[in-house]
Structure I
Amino acid sequence: MSGFTHADYSAILLSLKVASAATLLSLPFAFAVAYVMTFRHFRGRIALDVAVNLPLTLPPVVIGYLLLILLGQQGIIGRAVLQPLGIKLIFTWKAAVIATSVVGFPLMVRSMRTGMEAIDERLIQVSRLLGAGMFDRIVTVIVPLSIRGIIAGSVLMFARGLGEFGATVIVAGNIPGVTQTIPLAIYEYASSPKGDVMALSLCAISIAISVVVLVFHEWLGRQMVRRD
């Protein structure tokens with residue numbers, strides 16, 4: 001790692017920062033969507049399902065371009081909301097967080113839904129008969145019994161965030177020390193004539209971080225199994 005520059009260290013830290021922020025930002029929204037799609041029956045449920053899972057089928061570059069149209073200075077939301085408030089998102093690390101959140105959102109929702117669908121509905125009915133309101137049922141029944149799905153979804157979102165490239169490069173750019181993450185730094189090194197060594201070094205760092213995350217996930221899962 002002695003050959004790493006300040007920009008390389010910044011890329012590593014920024015990748016961790018973006019992935020963590022995207023995970024925390026998406027967590028409450030993903031839980032709400034998973035809850036609605038699991039325990040509520042309403043018209044338009046199929047449309048919501050399609051909308052949530054659409055980022056899985058769209059190329060990340062398309063997602064990035066759509067976000068650019070929405071959030072740019074001349075975009076729909078950018079002009080009407082962000083500009084009057086003096087908020088600039090495009091070509092900042094915050095734009096990378098938003099792009100990562102959108103791309104990884106379906107993975108988090110799917111994992112949470114899997115955990116919620118495994119809950120015995122009789123337990124929810126009993127809690128309702130005992131007078132528990134919706135918020136109480138969520139806190140005391142649904143969250144504890146679907147915690148594995150919540151953790152799995154969070155890990156998937158974090159891991160996906162570490163590797164996000166297409167949407168990020170469109171809305172955040174590739175600015176060393178500002179918006180450059182590990183994938184963007186690898187792309188830049190791979191495009192330069194003598195950047196192979198540094199690109200491989202960053203690949204090794206990326207693999208090491210991913211292994212640590214997956215090992216932690218497995219360890220946490222086993223701890224929960226033992227506790228059960």
Structure II
Amino acid sequence: MLDRAGEIELPPVRRQIKGQRRNDRKKPQAFLIDTSPIEAGLGELGPLEIQQVRRTAEESLFNSLLEQHHYLGYEQPVGEHLKYVVWAGERPLSCLAWSSAPRHLGARDRFIGWDPSARKRHIHLIAYNTRFLILPWVRVPHLASHILGRMARQISADWQHIYGHPIYLLETFVEPSRFRGTCYRAANWIAVGQTTGRGKDDQTHRANRPIKEILVLPLDRNFRRLLAV
């Protein structure tokens with residue numbers, strides 16, 4: 001947790017302990033839910049509830065929906081993280097996972113104006129959107145960007161409640177070969193550059209995974225000052 005928050009910097013893992021790897025964890029239990037199509041205008045859904053479900057009875061439903069319907073599946077987060085389910089009445093529409101931000105992200109750091117010292121002090125004030133799922137039977141125009149807009153107004157207070165500090169910037173990655181990031185752009189997220197494709201434990205300095213676009217959303221107009229003090 002300290003390593004992911006940027007408080008310390010651990011060396012690369014030299015050996016894996018059996019049973020400790022994420023791939024060794026038991027897959028989430030499948031839930032049987034109503035999958036009949038939801039096709040409507042955004043205003044026809046009625047009031048939407050964005051529920052933070054970590055450490056609640058609905059967390060297992062969240063894990064199951066990601067495992068069954070997100071192309072990356074479910075992965076247990078480490079460090080600070082929150083999980084959300086979006087509901088229309090009694091039916092889930094969407095899931096969002098937020099986690100601690102990656103330590104080294106050159107394009108993001110340049111956008112903020114960070115030097116290594118400022119990044120180490122304030123990396124915990126950024127939340128990383130690791131998963132965003134609209135369930136496949138839900139077809140509601142503008143729903144995704146609406147949810148992102150609502151999340152931007154809610155997440156900092158939730159983080160403050162759980163972890164005792166606010167969030168000043170949101171970030172995510174979009175793989176251009178798969179997605180255009182249209183819903184993020186419609187919700188005023190800003191493209192600031194690309195990843196190197198090397199991953200956090202790279203020792204070769206060569207790309208070994210897809211290069212992704214980095215998008216960010218400041219939550220405060222004074223975010224650069226707040227992230228620099």
Structure III
Amino acid sequence: MAEVIAQRPALLTARIPVYVVATDPLLREGIISKLRSHHSVEVVAEPGPSADGVALVVTDQMDEETTRVICSLKNRGVERIVLIVTRIDDIGLLTALGAGARGVLRRKEATSENMMDTIRAALAGDGALPPELVGRLLDQLAVLQRQVLNPRRLDFAVLTEREMKVLKLLAEGLDTAEVGRRLFYSERTVKNIVHHVTSRHNLRNRTQAVAYALRQGWI
């Protein structure tokens with residue numbers, strides 16, 4: 001009888017496509033050299049819209065050229081972009097995130113392991129920022145809320161607590177006068193609250209506002 005030798009099937013390991021773009025060719029080669037020490041990474045020549053890929057943008061600072069690079073990648077369908085930067089201020093941080101970066105890593109901290117952690121976080125759809133940048137971002141958001149949104153009676157939340165209370169009661173069939181009595185608001189206040197919701201979300205009337213809030217799961 002012929003001897004049958006069972007062979008273990010080869011293990012297939014998915015590699016992460018990583019595209020590297022840099023303002024300085026030397027910066028690009030340095031980052032690529034670090035990435036190639038990880039067998040889980042495949043450095044690619046062109047960015048693709050693949051959900052499995054990550055683009056690294058390497059630069060000295062967040063300037064107009066870097067903003068254009070990030071926006072160009074977004075326009076080409078690249079969703080996961082990490083910025084590796086030498087120095088970045090508060091405005092640069094907000095600009096990078098606004099342009100579409102999902103992670104920021106300082107060049108001095110861009111070790112092979114830190115880059116892989118940031119790449120994996122971006123790949124998972126998470127954001128990745130150094131701890132001190134998180135604090136600065138929260139400070140900027142607090143300033144935005146205080147100086148821009150509060151004077152306009154707006155909030156980062158999709159609906160304010162007051163708006164949710166009003167729409168919930170309207171959804172139960174109460175009219176604006178009944179909602180006002182239930183919440184101890186004037187009917188004018190209730191109508192103003194509904195108007196703010198309809199204006200902010202481009203809705204025609206309170207019926208649309210209630211239906212929209214229900215569809216979105218806000219109430």
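Starting from the value -14500: which structure in I, II, III was helix-only ellipticity at 222 nm (-39500 (n - 2.57) for each DSSP H run of 4 or more, over all residues; to 500) calculated from? Answer by label: III. Taking percent of Cα pairs over 23 Å apart as the criterion, which structure among I, II, III has the greatest value? Structure III comes out on top. Tell me which structure, out of I, II, III, gives 30 once relative contact order in percent (Cα under 8 Å, 6 or more apart) is calculated. Derived from I, not from the others.
All of the numbers you see were taken from the coordinates with simple rules; none came from a lab. Computed from a prediction, not measured in an experiment: that's the story for all the values here.
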